[in-house]
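For reference, the structures are reproduced in the following blocks.
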Structure 1
Amino acid sequence: MEATRTVLVTGATGFIGRRLVPVLVDEGHRVLAMTRRPDDYDGPGEAVGADVSDEESLDRALEGVDVAVYLVHSLDQEDFERIDAQAARRFGRAAGRAGVRQIVYLGGLGAEGDKLSPHLRSRREVEGLLGDGGVPVTVLRAGIVVGHGGISWEITRQLVKNLPAMVVPKWASTRTQPVAVDDVIRYLAGVVDNEQAIGEIFEIGGPDVLSYRGMLDVAAELAAGRPVPTVPVPMLTPKLSSYWLSLVTDVDTTTGRNLIDSMSTEVVVRDERIKEVVPGDPLTYREAVKRALAERDAERRS
């Protein structure tokens, strides 16, 4: 596999993008960091100005690109399903016109037969729409990504930090398979320009299958040094849960509700083919939490 491809990374300043760009640069790729404000970009790679709502800007940004990594979503918008569908369709068409040979997309876990939440349903729709221009799409489906700055992890960290005890809704017993952000980056970089991965869908996760309540228990032990007692409340709806989150965390109500809607769906890995394509042992949830806390502490000290 050659290591001289031109790779465009959308969302280059986001939680995943800002970690992925330097890894791809280190691997020898020419990396274009796509952002709406290129003059403000101070990371590695080459800043490219474009917006997924502007198809002409996408045509310019994708010119000469071999692989495009798509990390765009609009969970903070009430009508995110429509916005994300339109953006994916535009991007896929522009990638096709530019002759891109692979699109890599980070989607969401959840079995096809399950009743998916609007959030997960939107992620599946985007998977298909990105291929509208005829470019093969490589999809990595993940559950909760654990890392400093990630929204799902921040909800967990702030809950155990700010509350001496908490009521938890029925979805807190749902099983999930969290994955460390370091492993997400490793998998994303590993499928870029990888012939074994082009056009394939992979599921990614860490080695631990936990309930959301179990995740809170581990996070409380490591972050707060104490358990956080929980009391189940079966009738706490996603809407009420999102208002509760907005009171005790800095996550906005719309984003919180869109995420919570997905938490009643079991998200566990059923297909481990990714380990054949990108070998390596993923980090445990406990280790992922330790790294997230250490990164936050280091950032605050600096």
Structure 2
Amino acid sequence: MPDAPQITKSSWLMILLLAFIWGGTFLVTEIALTEMPPFWIAATRVGFAATVMVVIWALRGFRLFTQSPTRGDIAAVFFIGAASSAVPFSLLAWGQQYVTSGFAGVTMAATALIILPLAHFFVPGEAMSPRKVIGFALGFVGVVILIGTQAFESTGTALETQGRLACLGAAGCYATSSIIMRRLPAVDAIGLATILLIIATCITAPMAIIIEGLPPRPSPPIFAALAFLGLIPTAAANFLRVLVIRSAGPVFMSLVNYQVPVWSVCLGALLLNEPLPPSLLYAMGLILSGVALSQYGAFRRLFTRTRA
């Protein structure tokens, strides 16, 4: 079983970078959607990422577990591979046909609230406390304010309830895969990230063929967008996610879910001239207050080490 989570300056830098990367992913995905269907975007990005990571992994000698893995360890890796990308990508792609984009955004933020009690029972050193619960609740309220109450408005479609359940299922997948990833024995981060992407590719590619048929041939700009999605928010970000969960823990990693909507709104305003919502400052205040409150102990330890 891994040791208690260790939150360092590098941990904070990595989740800030992840939030920035994933916050900008929505803009690039919108570009790719002009020519490519959603399931093929998911399959292409994980396939491209897996190809790049296999090359890097090969240069490191295909290292994975430091000791011989048990059958349970191998089964856990396959579960994480499906639940950390392939299954939630597919659930979101299907569910967003019937729910508002705001509802999907709120459910992704809810991932942090799902992780908190799971980590309390299944991850050493991640016990819940009133401060953590209040902090995470404040952050979630901040996200809801940022996205707006229209996230909960009905679309009137016949499958809206099923679509909402699909989005919640995706959030549950992200939460459980993070918990199980943290519980794995000592493992090489690059090897694990690569294996997870290979598994995701083996699931998403056949699914895309079954649902959407053969993929269209993308134009050079769309191919560049797909390559970017595969290289940065999938390959690089997946590696960073593994590092953060394995070192700082799944609860700390879940703070990314509160930051992504903020970056998405700010980048949309900067690059697409989208209007900033009047609630932005209030929402950011709640989100930052929630993060500070929930991670007060980590901040104090980090400050003490810095002074020493």
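See the values below:
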item	result
Test item: helix-only ellipticity at 222 nm (-39500 (n - 2.57) for each DSSP H run of 4 or more, over all residues; to 500) calculated as -12000, pick one of 1, 2	1
Which of 1, 2 yields 55, 39, 37 [Cα extents along the principal axes in Å, calculated]	1
For 18 (relative contact order in percent (Cα under 8 Å, 6 or more apart), calculated) the corresponding structure among 1, 2	1
Which of 1, 2 leads on distance in nm of label points 7 Å out along Cα→Cβ at positions 53 and 133, largest value	2
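Rule-based calculations on the coordinates, nothing more; no lab input. Model, not experiment: these values are computed from the prediction. Cβ atoms are built from the backbone, for glycine too; each structure is taken alone.
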